[in-house]
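Nothing in this text is a laboratory measurement; each read-out follows from the coordinates by a stated rule. Given the structure is predicted, the values throughout are model-derived calculations rather than measurements. Cβ atoms are built from the backbone, for glycine too; each structure is taken alone.
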Structure 1
Amino acid sequence: MSKEKKYILKEDGSFLIKNYNQTHPFSNFLPGIAGVWGVPSWVFYVNRNQAIVSFGIQDKDHCILEFFPANKSYWLVSSCGFRTFLRINHHLYYEPFRNDKNIEQWMVIKSSFLEIKEINYKLGLQFCVKYFTLPNFSVGALIRILKIKNISIKKVNLEILDGLQRIVPFGSRNLFLKDLSRTLEAWMHSFIYPKYVLFRLTVDPQDSSDTKYIEGASFNCAFYEDNNKTKFPLFIADPEVVFGKDTSYSFPQGFFDKDFKRKIPQITCGKTPSSFGFFMWDLEPNKEKVFYSVFGASFYKNLIQDLIFKMNSQFIKKKEEENEEIVERIKNNAFCVSGKKEFNHYIRCSYLDNILRGGYPYTIKNNKKNKIYYVFSRKHGDLERDYNKFK
C-alpha cells in the first residue's frame, strides 16, 4: 500500500511535502547568494533520501560533491549523497531517510534553506537535517545540521557515522572526474586534523611542462556540544574503514566490525576519499542532540583555518539568520498582497529567480560618478539544464 502524499504551502512561504520519497521526482537548488562580500556556493538537490546530490564553488571544475545531471542524480543520491549510519544499543543497524513505507518523512522547502524530517515510531527516534549556505564569509560552504531526538520512554545508546562516502579533493576538474577518475586518484591527498579534514590534489594533473601546486582545498569540519563543551568526531577519510570490502558502498560493513574504533591509521592518499564523522551519544527519553557539519572549499587554505577558528553553535546560528535575512530582503523588493497567498509567494520567488540570473543593482560610490554593479548574477545552469557551463 502506498503512503499518503501531501503538498502544503504555509503562510511563511515554506512548502511541505509529506512522504517525499514517494512523490514524483524533481530537482531544485539553493540560491547561490552569500551576501555582497561573501563567497557563494552552488548546491543542487532532489526529493530523494537526504536530498543534496552535488555542490561546490564557482563551477563544475570546483565541485565538492561531483555534479551529475538530473536523471543520474535521482538514483545516485542514495549512495553518493549524505549518509547517516546508526548502531543502536550496540547491535541494531539503521540508516534514516531511506524509502520506507512504514516511516513518516517530510521535506520542507524554503528559498533560503532545505529541511528533511523523519519520525520512526518503531525505533522511537526522530531525525531532522537542515541545509543552508554560508553567507558573508571569504569561504564558500554548505552548512548541515543533524538533529536526533529520542521519542521513546527508554534511554538509547547511539553510535553514529555521518557524512559523505565520496568527496572531491580540490583541483579535480570535471573532465578528469568523468573520464580519468582512476588516474586522478594518484594526486589525491587527505589531511586529517583534530577539528577538520582537508582534501586536495598535490599538483595540477594537467599534461604540461610546468608543475603547478594546488594552493586550495576542500574541507569538512564538524562538532557537537555536550555539557557546554565543544566536542569533535573521529574523522574518517578512508572509505574502506567504513564499508570494508563492499565497493558498492551500500552497507557499512566496516562500521560493524568489532575493531572499527581501532582502525587507525587510515590510507589518506592515492584513493578517492570519504568524509565521515564518528561519534557516540546517549539519549535520555525526550532529549535531543545536534551535530553540526560544514563542507566547503577555498582557493586558499589559510582562509579555511580562519573559518575553523570561529566555528561554534553560536556562529552557525548567526550565519543561519544572516542567510535567511539576505534572501528575504531580496524577495521583499517584490512584496505582493492579493487574495491568493500562492500568487503572493509566486511573485516574490520569481523575482528572486530573476535576480539569480540578471543580478541585483548595487551602487558603488566614488568622487566623480556613482557606478552600478549587478551582484548575485551567475551563468545559469542546473541538474535539468546540464548543457550549461554554469558559473
Structure 2
Amino acid sequence: MQKSQETLTKDDVNEKKVSTLKVIRYGEGHPRLALYSAHERTLDGAMVVTVVGLVDRDNVQFTQVTCRFSVEKEKLGSGNDTSYWDTQGKVLVLPEHHSQRYGAALIDCPILLERPRPNLVSIVVNVTDPYLYSAQITYLDTGEPKRQLALCMPPIHSGYNNWKELVETLELQQLLGVDRADVYAHNTGPNVTSVLNYYVTRGFLHVHEWPDPPQPVHYFGQLAAINDCLLRMRNVAKLVLFTDLDEVIVPHRHDSLSDMLQDVLKGQQDPDHVGAFNFLNSFFVPSNDSEAQSRLLQNSTLNSDQIRLARSLGLKAVSGVYHGKVFPFTERSKCIVDPLTVTMMQVHFVGIFSKGFRSVTVDPSISLLHHYRGREDRENLVPETSALKFAPELIRRVHSLGKAVGFLEHSNS
C-alpha cells in the first residue's frame, strides 16, 4: 500500500531537525560562487569561519578573498557604530570535481576575537565584482559531544522512493551503534519523504534540504554536502560515519562498531593520533546457486518465518551473504572519523587531517564496507554471514516501521 506525503517542511516536524540550505548565487548564466553554509571551527589553533560552497572552476583565478563579517545591530554594544569588518580568507578548491565546471570549495575566514560574535559572513571576490555572496554562520557547539556515533549521508536525489532500502539501512546502522543520522535531501519520492518524517519526529534524524546546485557539477555537489556535515558534527558527535544508502560498515567479530574500533585502537602504537578508520569495500550479493543460498540461511539463527519475511521485505543484509573481491583503499572505501581531527573530507577518505593525525585501514577480516549493489561477478563469490547476527531484530524493526507508517497491512506477519 502506497502512502502519499507532501514535501517535507519545517511546519511538519521539529524545526531543529529540518533545515533548508539556501544556495546564494548572483549573476546571469554561471555564478562565480554558490554558498551553502558557514561554520565556526578551530583550525590550527585559531578560530575561523569556514564557508562551504561551489566555485566556477573555469573562472576561479583567486586563492584569497575578502571575508566581510557582520552582526545584527541590536547585538552591538553601546559605542559600536560599525556593523561589519573584513578579514582575508583562503580558498581551497576541493578535488574529485571530475572535470566538471563547478567544484566544491572551502573558504576559511579568520575571526577577530576583539569584535562581536558575527552571525553573517559575506565573500567579496574582488573590487570589480558587484556581488556579496553571503551565508548565515552556524555557531560551534561547546562542551562534550552528546552523540557517540553519527551518520552522514550525501544528497538523496532523482525522486528516490525505495522506503524499504532506506529503513533497512537506518535500522541496521542503529543496531550497530549509530545514535544520530544527518541526511541531505535533494529530491525524494513520497514514500521516502514519509520515512524521513517518521525518523525526524523521533529525534534520530536531521534532514537538510539540498537545493539545486549550479550546473554542470558532479553528483549534485555531494562533496560540499559531505564537508557541511563534517563541520556540523564538531562537538556534536564523538565519531562520524560517512556511507551511502546502499552501504553499511559491518563488524565481522564484534557486536557493535564502537567495540570494534576500541579493539582496532589497541593494536596501534600511537592511538591518540588516530583520526580516522578506513574500511575496504566489497560488493555483497545473493549467490547464483539458490540451493547454496538457502542452505546458508537455514544454517543461520533465522527460522523459516523470518527468512520468508526478510525476502518479502527485500532485505539485502539477509540476501546479500556472498561477496566478491575486496577493493584497495584507494577505490570505493569509506570511513569513520573524529570530526575534530579532520580539516577536509573527500568522498571516500579524509583529504586533510589536522596536524599530527592520521588514519588506519581496518583489516578486512575484522570488518568490511558491505556494499549492497548487484555489480559483482557472481562466479567467484565468498560467503560472509556476519550481518545475519543482526537479522532477527532488523527484520522485526523494518516490518514494524512499515506498518507504523502505513506501507504494510497490520494483518501481515
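The table for this structure:
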| quantity | calculated |
| --- | --- |
| Winner on distance in nm of label points 7 Å out along Cα→Cβ at positions 168 and 184 once structures 1, 2 are ranked, highest first | 2 |
| Which of 1, 2 yields 77, 53, 41 [Cα extents along the principal axes in Å, calculated] | 2 |
